[in-house]
Structure formats: C-alpha cells, structure tokens
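I've put the structures underneath this note.
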Structure I
Amino acid sequence: MRIIQTDKLTKKFNSFTAVDKVTMDVEEGEVYGLLGPNGAGKSTLIRMLTTLSVPSEGTAKVAGYDIRRDPDKVRQAVGMVSEKMIMYERLTAYENLRLFSKLYNVPKRDMEERIADLLKIVNMTKWADTQIGKFSTGMKQRINVIRALVSMPRIVFMDEPTLGLDPQSTTEIRKLIKKLNDEQGLTIVLTTHIMNEADVLCDRIGLIDKGNIAAVGSPNDLKSMITERGNTIVDLDLIDPPANAWEMFRDLKIVKSASQTENMVKVIVSREDAFQEIVTASTGLGLRLRNANINQPSLEDVFLHFTGRAMVDEVKGKVSSGMKHGPFRRSAGRGR
C-alpha cells in the first residue's frame with residue numbers, strides 16, 4: 001500500500017527551483033531513503049510532505065490525506081526528526097517527552113505508559129529523570145527520535161538523523177532506525193548524504209540531485225543498473241596526479257564518466273573488457289600508476305552514473321567529476 005504519493009511536486013524560491021516536479025511513492029512499512037548532496041532538495045521535499053512548507057506546484061498525499069486540503073490530518077499521521085534537535089536541555093528526558101505528549105494531545109490515561117515504553121525502546125529508562133543537558137550527543141538524539149513517536153505516527157520523517165554524531169552514536173541511531181522499522185512496523189523516510197547509511201538502512205532509495213529524482217530502486221537494484229548495461233568501474237591509484245587528472249579521460253570514447261578524490265581516479269567505462277585499455281591510456285596521458293583495480297559498483301558510482309558528478313563534490317568539496325557530455329506495532333517490518 002502506498003502511504004506517500006507525489007505528483008510533480010515543486011517548490012520555488014523566486015527564480016530558484018529547490019524541488020522540481022518530483023513524482024514519487026513510498027510503500028507502507030518500508031524505509032525509503034532520499035540520497036543526495038547538501039542543497040539537492042531533500043529537506044525542502046520533506047518540509048512540503050510534513051506541511052511545513054506550501055508547494056509552488058503539484059500535489060501530494062500523505063497517509064491518504066492531501067497536504068494542501070488536509071494539513072491537520074497529515075500532521076496527525078507523521079512524526080518529524082529534524083536536523084536540529086528539538087528539546088529543552090533544562091528538562092529531564094521524561095519531562096521533555098511529557099511536554100511533547102501534551103502538545104500532541106496524547107490522552108492522559110495513555111501518556112505514562114507510552115513514555116515508559118518509548119524510553120525502554122532506546123534503553124534510556126534509567127536516565128528518565130536526568131536533565132537532557134547532561135546527556136551525550138548520541139543520548140540526546142535517541143530522545144529526539146522517540147520525541148517524534150509520542151503521537152503514534154504512521155510515518156516518521158528523519159532529516160539527516162546522524163549528522164554531526166560521533167561513530168558510536170551514529171551506529172546507535174542506525175540500529176534504532178532499523179529496530180523501529182523491523183519491530184514497530186513504522187514507515188520511515190530518511191534523508192542522508194552518507195552512502196553507507198542509505199545502503200545499510202533503506203529498502204528503496206531515491207537519488208535526488210538539483211531538485212530532481214534521478215533514479216529509484218533498492219540499493220542492489222541501483223548498483224546492478226551499472227553492470228547490467230555493460231559498464232565497468234576501474235579505480236586508478238595514481239602517484240602525485242594533477243587535480244584535474246579525471247578530466248584527461250573524458251575524451252576517450254569508452255569513458256562514460258570519471259571522478260577524482262586526491263590520488264584516486266574512478267572511471268566508468270562502457271565495455272567489460274576495457275580494463276587494460278584504461279591502464280594503457282593512463283600511461284599515455286603521462287600519469288604514473290601505482291595500482292589499478294576493477295571494482296563492484298557502489299551507490300557513489302550509481303550517483304555519478306546518473307548525475308554526471310560525484311556526490312561528495314558538494315559535501316566535502318574535495319572531489320571533481322563529470323560526464324563526458326556534460327512500542328506501537330502496526331504491522332511487521334520488512335526483513336532485509
């Protein structure tokens with residue numbers, strides 16, 4: 001069952017189009033990832049789906065309700081974990097959850113049991129009476145996530161939920177997301193620019209770039225789109241290459257796209273037997289080769305294939321790339 005549907009959903013800010021005619025759907029009970037660089041339109045799309053921003057054009061239904069005609073019903077059906085933690089540090093974990101329960105009009109007879117169940121889900125029961133300000137960042141984010149669950153939403157939107165967390169806290173939040181989907185049957189829409197996060201957590205991924213959905217599929221299906229078309233990925237480890245080494249490969253007929261991260265150049269070629277040709281070409285271009293390998297495609301390769309540039313261009317500013325041409329069980333969560 002489709003729990004989210006959009007049709008040509010668009011958001012413009014004066015002459016700038018942040019989301020451009022996006023048509024997508026999300027199935028109930030799945031983790032759907034919006035994967036793209038900063039500025040791709042992920043957060044703007046979520047703001048429209050949660051009624052925090054009015055679309056310029058197009059339509060959308062969330063949990064069966066039109067986001068324009070029935071915004072109050074949409075809000076009752078969704079929970080939101082934003083990039084910014086929404087909590088009061090002088091209040092305890094319990095007091096924060098109680099406050100937001102009241103804001104969501106949670107019946108008093110249900111409130112205490114619900115808060116206790118939520119704290120148990122994230123293993124925070126023994127810290128219920130501790131001020132939020134005394135928590136680590138990871139502990140705060142765990143409370144921030146269950147804050148979005150006090151109203152028993154059918155869908156939870158999570159906008160970059162691991163942004164700025166240390167590795168241990170990141171792992172904890174990813175486990176929590178998986179647990180909420182598997183054990184509670186929650187539909188989760190997750191935005192991220194972290195390839196591994198999307199690969200591990202998502203049933204399906206929509207690759208979003210410059211306000212457009214470039215491709216949609218499971219992580220494995222997206223990766224197979226490259227190999228099924230006869231493409232091969234060649235990784236070249238170069239010795240002191242120039243910053244524009246990737247550009248040198250663009251004039252080769254077999255090269256579809258190329259990107260570079262420091263000494264590593266990744267080339268996607270259109271033939272399965274082109275490995276030796278690329279190795280020979282690198283020498284002919286005056287580049288010194290330390291090592292070369294044929295690799296299986298990653299989500300980074302998929303993004304590069306469909307958009308013509310590496311996603312970390314805008315995330316880290318270190319990569320250049322280009323195309324030759326330019327506790328509330330609702331239903332069992334999906335196994336992965």
Structure II
Amino acid sequence: MKEQLTSILEKTLTDIKAAETFEALDAIRVNVLGKKGELTAILKQMGKLDAEMRPVIGALANEVRQSLETALEEAKAVMDEKETAAKLAREALDVTMPGTIPVLGKKHPVSIVLDEICDIFTGIGFTIADGPEVELDYYNFEALNIPQGHPARDEQDTFYVSDNIVLRTQTSPMQIRTMENKKPPIRILAPGRVFRSDALDATHSPVFHQIEGLVVAKGITMGDLKGTLELFAKRLYGEDTKVRFRPHHFPFTEPSAEMDVQCFKCGGKGCSLCKGEGYIEILGCGMVHPKVLEVCGVDPEEYTGFAFGMGLERLVMRKYKIDDIRLLSENDVRFLNQF
C-alpha cells in the first residue's frame with residue numbers, strides 16, 4: 001500500500017505539472033482526491049491492515065493528500081498569474097498615444113446673429129422679454145388694433161388652434177403683455193419663433209423668427225426711432241451700411257414705416273434677390289398707436305412710444321450674404337460648418 005501511495009503521489013505531481021488549464025487541474029483533483037478517486041479507494045482498504053500498520057499508512061496517506069492539495073493550489077496560482085499577464089498584454093493601453101479629437105458642434109448662424117442683436121440692444125438699455133408661442137387672439141390681434149374682420153388678419157395667413165387661440169404670427173403680443181404688467185418707462189426686445197401660412201421659397205418660410213422692440217416713455221419721437229434703428233443696423237452690418245425708411249401702414253403704429261438695407265448681392269443696382277429694388281426690407285416700425293396704449297392702461301396724452309419688428313432670418317441672410325432662406329433650416333452640415 002505504501003508503494004501505491006508513493007506511485008499515486010509521483011504520477012499525480014507529474015500530471016499537475018503538465019496541466020495547462022484550470023479544467024485539467026480540476027479533473028486531476030476529482031480523479032485522485034474525489035469521493036471515487038484513487039486515494040480515496042486506497043484509504044477504504046485501511047480496515048484490512050494490521051493494527052500496527054494503520055497509523056503508518058494513515059499518516060502517509062495524509063501527507064500524500066496534503067502534498068497534492070498544495071501542488072494543485074500552487075499550480076492554480078501560477079495559472080492565475082499567467083492569465084492575468086496575458087489579459088493585461090491584450091488590453092494594454094499606450095497612454096502616450098494622441099487621443100481622437102471629438103467633433104464639436106457650432107452655433108447656428110441664426111443663433112449667432114440673435115445673440116449679436118440682443119447684445120446690441122441690451123447695451124443701450126433694453127431688456128429681453130419672452131412669451132408663449134400659442135397665443136390668445138386678443139394679444140395677437142385685438143389688443144394690437146386688429147379687431148375681428150380687419151383685413152390685416154387675412155394678410156397674416158394665421159394658423160388657428162381654435163376660434164380664439166392661434167399660433168402667434170408675430171412677437172408683438174409681448175408688447176401688450178409687458179405694458180399690461182409694467183409702468184413706463186419701458187424698453188424691451190422680444191425675440192421668438194412665429195408662424196404664418198406662407199409658401200416656402202427663397203425668402204419666405206411658414207416658421208421663422210421675429211424680433212420685436214418696444215420703447216414707451218415721456219417725449220419719445222420718430223427721431224428716437226430712426227436713430228435707434230440706424231445705430232442697430234450699423235453695429236450689426238458695419239458703419240458703411242446704407243439704410244432707408246419708407247412710409248408704410250401698420251394697424252398698431254401711427255405713423256408707420258419700413259426700413260430697408262442695401263442689397264448685399266447687387267450693392268444697390270437691382271437683382272433677383274431684391275426684386276430690382278436695390279434694397280431689402282428688414283423691419284417694420286412706427287410710433288405706437290394711441291389706441292394700443294389705451295388698451296394697455298397707458299395714458300397716450302402723457303406717454304408716447306415706438307415699436308419695431310424684424311425677421312431674424314432676413315438679417316442673417318443680409319449679414320452672411322445668403323440668398324436662400326431654406327439653407328437655414330435644412331441642416332446641411334456642409335453649409336453650417338462655414339460658421
């Protein structure tokens with residue numbers, strides 16, 4: 001039996017050294033030390049031995065078991081180290097290699113110009129106002145001196161949500177909301193998205209952005225309006241910018257005017273973009289109508305004011321010499337990367 005135990009020890013140690021996987025080591029453990037293993041089978045024969053030999057064989061069997069268990073643990077530890085080293089080699093990262101530079105987004109040209117305009121007007125004392133895009137008919141029309149049946153309602157091609165709720169056609173409602181809640185002096189700029197049922201072409205869109213301005217105080221004149229808008233145009237487009245004012249009519253201002261800037265494409269000679277005029281209209285303006293002031297609780301005998309409204313996309317087109325408004329909403333990365 002001693003020879004059997006010695007033989008099992010030598011053979012198993014040799015098998016352990018030759019094993020290359022955890023599965024192979026586990027199979028050796030089961031075959032030798034398991035319930036039906038070779039060492040267990042020998043120990044079951046201990047009852048046949050003489051009383052003097054049992055302790056000797058028992059001690060030897062324990063030594064063999066401990067030796068094999070130790071050899072198995074050491075072999076597993078070596079395999080663990082090799083596997084860890086191999087995994088580290090596979091996942092090695094050279095921290096000195098240059099990283100991939102992420103592609104950063106850029107501000108849209110509409111946002112760029114809007115920020116510039118807000119900076120210009122806040123720099124001369126205006127504050128920024130905001131309001132709902134889904135608006136009551138009262139604020140979008142009636143309070144602006146455009147009652148039911150007024151032809152200006154047809155000209156605006158309004159999207160109606162219900163009989164008295166519309167998608168706002170202008171940001172002028174913010175003028176009314178401001179005058180209702182704030183006493184003069186008032187100087188606000190109200191930028192925002194507006195909606196009109198226009199056909200999409202090079203200069204029109206059913207969804208665009210408008211910027212409304214309002215000043216109400218004592219002694220405000222048409223000269224204040226003209227000077228403010230000329231200053232705005234020169235700061236936005238440059239000191240050599242040429243502008244002109246033409247008489248016009250708006251229900252909510254009296255007198256009213258439109259301001260044009262010289263066409264960037266033809267330099268004032270006349271082309272398809274400016275329809276041969278040499279100038280492009282960028283905003284409407286005028287002195288706030290006394291009826292509008294009265295509706296808002298402002299005494300027109302004590303206060304006067306001026307208002308203006310401009311299409312943001314047209315200002316962007318003029319600034320960057322873009323001849324088609326559709327480019328601003330098509331999200332063509334080749335176009336947007338230019339800004």
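FYI, it's all coordinate maths here, none of it is from the lab. As the structure is a computational prediction, the values presented were derived from the model and not from experiment. Cβ atoms are built from the backbone, for glycine too; each structure is taken alone.
What to note about this one:
- Computing mean count of other Cβ atoms within 10 Å over residues 59-66 across structures I, II gives 14.6 for structure II.
- With helix-only ellipticity at 222 nm (-39500 (n - 2.57) for each DSSP H run of 4 or more, over all residues; to 500) derived as -9500, matching label from I, II: I
- Highest-scoring entry among I, II, by distance in nm of label points 7 Å out along Cα→Cβ at positions 163 and 187, is II.
- Which of I, II yields 0.80 [FRET efficiency 1/(1 + (r/R0)^6) of positions 131 and 299 (r between Cβ atoms, R0 = 30 Å, to 0.05), calculated]: II
- Comparing Cα Rg over 2.2 N^0.38 Å across structures I, II, the highest figure comes from II.
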